[in-house]
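The data blocks that follow each hold one structure.
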Structure 1
């Protein structure tokens, strides 16, 4: 893989992971507002392929984001159950999160307050590591606000849009986790 990664090639690589391929095929069936497959299942698949590993190796879970103004626990739980039934045959850990609810639990889980998020893409924009800010919509559109070059090159740097943008505790933990699984990744020097 070259340092340049275009959307079409990214989609092709992501679909080499059969769980990703199935999820992307089923995502439109859910009818969820702003539905996107996001994060580790996408960039991890690309890094696995680049490493010569099976596409599913080191993928801990598959994150599905949507944005529904109904922020009740019951509404999100109903979506989680519906998704679980649709993907049960995949035997994969699929994490479903309504991005409109993130501010309700984020501080308790991660120790940082977070204002409400107005869209799925805003949630993607705020991931800790810049090159991991990627998602694929139910229409198979790639969303990568920082592009895909750093992802392809394995360059890790703090995301200036995240509250932990100075490379704090949460960022350091993510980088350590990624480098443990893909040792060839490197941190960027400077900005």
Structure 2
């Protein structure tokens, strides 16, 4: 027996999206913010392929360990490095897509303008200075590692430790650019500068 048709049409995808992103604000887009986000998005697409490599390496490593009793330290370290790359760049990706964690209980009660001011303050006073600080200290840190020819202290570990250390600098540059693009959108919302991009 068929059920009577409900007078209400519910789009479950919109309900799910509203629940998952109830804290998000869609600030207007600008030409420069779109250019930055497009470049970062292309890089993110390339970086996302590392997760496939990670799964493959883990499967091979576990198979070698339990099937033939062989374990290589450098394979373990490659896994750790891939995790580091993925999660470090993932911070900037979450910031760019406004998918990072907030205190929703508070944010849901604020007016959009109040939330925009909080976001602008957070970017200018916390995120961008932190990125500058970490990059400025990170570059000499990487240089020192390169000049010393630093390698893993574990027998059979990876060499060229400077390469994974450079991820700190690159990831925080990515975070800084993502934050700057977000700031452009927030200032467009608050001050109408830069001008919003008109999309068809």
Structure 3
């Protein structure tokens, strides 16, 4: 079995480094696109997805920086990612709950168009990283974040259709809450594995 497929793969291969750089560029570009579009459209779901792109670009850069370092170093970086995911999930959840007091109607056409572009970028990222979906906590966290992005984009597009059909902002808020839950769930997975690696060194 090739080393890249090992559950203990630490990212130390030229192919993985190239893949990670490509995904960092994609995530950074989509952060700016979605954050701008989310503000213009008044969509919490788009803003949540944009925040995820931005956080991913930063944490993927950290992942790239610690490839080849000691396991505990990589695990501490993964732990940082887990904490950032948790904070992001709590922010999105709090913002969505606040907006539920007086929900507006976001621009469905902007949500749909930007969501489609983001989905294309995320499907590309997932395909690029597919062969490295298993590995240590650092490698695993990259895969989970990319998977979350793709799921989030599909949900945003679904929300756009529902917003247009119902002329209501509630679908947007429901999707934002769901994405917050996904962030928190992934955070728990990453923190558990990182904690195990820090405690046991494997």
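Set 1, 2, 3, criterion mean count of other Cβ atoms within 10 Å over residues 38-45: the highest-scoring structure is 1.
Could you tell me which structure in 1, 2, 3 was used to calculate helix-only ellipticity at 222 nm (-39500 (n - 2.57) for each DSSP H run of 4 or more, over all residues; to 500) as -12500? This value belongs to structure 1. Taking mean count of other Cβ atoms within 10 Å over residues 54-61 from the coordinates of each of 1, 2, 3, which one would give 16.5? Working through the options, I get structure 1.
Since every read-out is calculated from the coordinates, none of them should be taken as a lab result. For clarity, every value in this text was computed on a predicted model and none was experimentally measured. Cβ atoms are built from the backbone, for glycine too; each structure is taken alone.
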